[in-house]
Structure 1
Amino acid sequence: MTTQEKLYIIMVNQNNEKCILLTPKTISKLSPINPEIIYDGKEHALLYRNSQETILLDYIPESQRNDLAKLNEILIVEYDVNTKVPANEYMAKMTIVNKIPDISKNLIVKK
């Protein structure tokens with residue numbers, strides 16, 4: 001299943017780690033397994049949480065693109081704004097490609 005993530009934050013945490021804050025993933029109960037971000041240095045990236053879940057990170061700010069393209073891995077934090085605690089944290093491998101795969105036919109857009 002592929003979903004779109006429009007609301008996320010790319011930041012540096014108190015440990016000086018680049019991280020992406022997402023809303024907690026409830027599309028399945030599967031834990032992240034070998035998570036990986038496929039990125040081409042442009043405005044979109046794909047986060048493969050596990051073999052059954054892909055998240056389209058939509059509209060990456062231009063100010064963040066250069067830094068993201070230089071990373072080997074990034075911390076992903078699924079942060080619950082209601083409880084104000086991380087629901088899940090994991091490192092994702094960054095893979096830089098010439099062009100990310102077209103996932104539009106499998107994309108489920110949340111309203």
Structure 2
Amino acid sequence: MHIDVYRSCTWREKREVLNVFWRSNMDATSRIVEASVQYGYYAVICLVVVMLELALILVVGLDHNALVAALSALAELFMIWSTWWAIKRYRRLRYQFLGSSGISALAD
């Protein structure tokens with residue numbers, strides 16, 4: 001997955017990309033939707049990595065400290081929810097992008 005459209009966005013456009021990706025019911029241009037799809041791919045990967053790191057902290061915390069285990073369990077629940085939301089938005093935006101520009105656009 002290339003991230004060229006997202007990288008070419010201005011600061012203001014990147015702010016729009018974040019709004020489109022993390023919030024539902026946002027209207028956007030096809031360029032912003034394409035950049036959101038590119039951003040979303042990497043956002044999901046990063047969320048999964050953080051989720052795995054928190055799982056490791058939770059396992060270690062269960063053996064050593066109940067407070068650390070409780071806090072990491074809460075953080076893990078939040079990460080699971082965030083990852084679920086990100087995957088849901090990524091799929092919806094990807095479907096929207098593919099519907100507006102055709103399948104050949106993501107084949108590159």
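When Kirkwood radius over Cα pairs in Å is calculated for each of the structures 1, 2, the largest result comes from 2.
Out of 1, 2, which structure matches -28500 when helix-only ellipticity at 222 nm (-39500 (n - 2.57) for each DSSP H run of 4 or more, over all residues; to 500) is calculated? Only structure 2 yields this read-out. So distance in nm of label points 7 Å out along Cα→Cβ at positions 50 and 82, computed for just one structure, reads 2.2; which one of 1, 2 is that? For distance in nm of label points 7 Å out along Cα→Cβ at positions 50 and 82, the value 2.2 is produced by structure 1.
Coordinate-derived values only; no laboratory data. This is a predicted model, so every value here is computed, not measured. Cβ atoms are built from the backbone, for glycine too; each structure is taken alone.
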